[in-house]
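Before anything else, here is the set of structures, which you'll find just below.
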Structure I
């Protein structure tokens, strides 16, 4: 006989067999031991069982506690299966209604996401914080990679346009239409970068200036100026004699200079006569100038990287050992790039290998470098891929389509988009047609254009069909550079290069195959 009783009454003993709890008198049971159920007269009957998967019930239709893997539904009072990791309450089988501490409920799918980020209130993906808690009256914000919660220093400039902060309490991610600028002091601020053909902006005092222009444009004053072919970047003006860097296969007439770019017609020549750019004056390492034939002749012995004027090797190529006879002998350790103390003693490995006990072990195929645990440190191709740490291992994950770089906490959250796309809440959306970069709050407002298009009033319009770049909206047929297979003559692109030739001179001499 059960001896439970209701302490709120006169402590009368409970005289109902298999009763857990009596309500008002010792002969009237309120709760029976499982699997018995209570009858209408307050007796625990063996014929009235608890509902399926119920440990403790009031009657056959009301359960109080369930077996492991089940919870009491608040809508039916019956036990429903609830095998979702981190879930504390299901009202429908395997559809979570509330999660345990350390997890966030995704109501649309009824699952619980692991959310072990300190001070995080809501995660939008596993351990990727979307909304942080308020701590001691201070609202915290998620870091750009979603792995931490930080306070923002609201006294910094433009913090009203900041979405998340970093460990220095300065901005780490800006709202759409703003760009993150981090000066040398490491304090991130949000600035608007509306300079046409500018990729990244900076602050000069309180003024916004362009720090990096789109390819083919150079920062002159506070504008991005289209350089004239064959310049890739230019200096004081757009003219072809004011290049800061040259397009392949063009080359500066004198090393480390700026000005006119000349065609590099002599293989392995790295300097030309300033007054006669067809005459080579210096050759690359390992080659010697033959002034008579105006050619660069390879003079070093086989597998030698550099040698003396008399042809004696002084340094071998990677993977070779310089012996006492000044001969380069291949290292005997597979993957070894440096065996300077002996052919069998490796002290350094080629890219894609790591050194372990004087042997070179191959990294995973997607790694350019890895450590002794075979854990990837850098990627062969970093765009659209990211390294994610799982325990002690570092593994490869792929970003979402059109994303250039993504979070190493949750690779589905994009941090930087490919050209032609803009970032909005971790996703990449396409700019309007022919835009290389655009305003994230207005996809039709272009900042820069693809080749064969020019920017006019924030719209990208087509140049002449054979132009690679053209002058302006007023002169779309005035070409500044040409597509492959065409040459520039009087600002027109003429088809006349030989077969299989990419670029040529006006006389039809091929300059690049």
Structure II
């Protein structure tokens, strides 16, 4: 704020010095300061409504408690007080009233958005006092609540986390009372410690949820791993970490964790979410049979879960069953008219079928439903590129990159945007985008190939060779890379190597033709 005020005065002095003497300028500024300062205060981002809620809780330790268990319980209680206070405040806001949520629902969703910060904690051997705060911009929290309440999968995760915390806290209180009236043996003490660990695990799950909501996937994964260490038999943390691995494109570990979650709790009432996510991972791994089975199980458990139909539709599309794919996408958007991804996936299927108009209609509807849907912008941008509308493609891909969090999808968007820049003759920007795509996905042979083409067009033949070599190392059957590399060898008068590459192309062609 001070720098803005100083800058404003400095600019006025510089402008007026050509028209009036310095003393007169200073007198005039003294008159204007009361006018300028309020305007700057009103325009300052610092005026955003930030609310801070502070609570303190003191836990009286029992003989069964240690410093660690006392801290876990005190932290859980103070968090509940803070979320209750924030929930009460939000409940009174007009926008939240329009959401028609109960107080408990507001608290559950808020727990996935904001985290408590410890201000002070004290342990004297008998009591553990903990003072903490939540600092948040209510308008931003309300926006996040609005998004979360429309995401049934995320809502289920947060509800399950809160449910596990409630169960663990009740178990801790029950065992504590039992230990107070009876002499604790090793078995009873062990049960109490396990219950405290389960409570602590739910705290780490809540931390992980907040980090995941902010796109901090690696930190979220570490939080869920800590929860698993504390409660190895808890299915919730495995499921949440599986989701995190999926977001990080680590599909093998995602499957392992989701398998563990299902095995530990096969009768989970919300298992349709886990089956849907595992189906998604299997689909991305190319295991379409297993993916379809998982989507079928999800639909069997909840026939109104739109995301399961969307995932199964994508699997049918990958198998070339476009009619069944569109039927599933239709069902998904009927069940959830705000599921932007389903519109986008249906649009992509229409594009494959050559129905460009319906494809664009679906992409536009997806963006209308969710103006921050990266997949919709990326898909529409790809369609614009395919049809030669390079400027529009770049504009959409800019938006896709602004909203997307998954590294491999961003690598794809950089690749397509690089192709669009290349088509416009902007080799420098094209190469920059291919560089970024390769940083995000080192196995992306397409980006190496297109970067090589652009380097070749700029006369950077040795750099082009390096890229074509990379393509061939990744895929020794890529005939285009041999043709392009052979051409470069010819330009460099390395004729024997050029002939060898062209012969390789002929061999690959014969193999494909069965000759």
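Given a computed value of -25000 for helix-only ellipticity at 222 nm (-39500 (n - 2.57) for each DSSP H run of 4 or more, over all residues; to 500), which structure among I, II does it belong to?
Considering all the candidates, the number was obtained from II.
For which of I, II does distance in nm of label points 7 Å out along Cα→Cβ at positions 231 and 487, calculated from the coordinates, equal 2.3?
The read-out was computed on structure I.
Given that Cα Rg over 2.2 N^0.38 Å, derived from a single structure, equals 1.54, which label among I, II identifies that structure?
It must be structure I, since only it matches.
Rank structures I, II by distance in nm of label points 7 Å out along Cα→Cβ at positions 335 and 495 and report only the one at the top, that is, the highest.
Sorting by distance in nm of label points 7 Å out along Cα→Cβ at positions 335 and 495 in descending order puts II first.
Comparing I, II, where is distance in nm of label points 7 Å out along Cα→Cβ at positions 79 and 279 highest?
I
All of the numbers you see were taken from the coordinates with simple rules; none came from a lab. All values derive from a computational prediction rather than experimental measurement. Cβ atoms are built from the backbone, for glycine too; each structure is taken alone.
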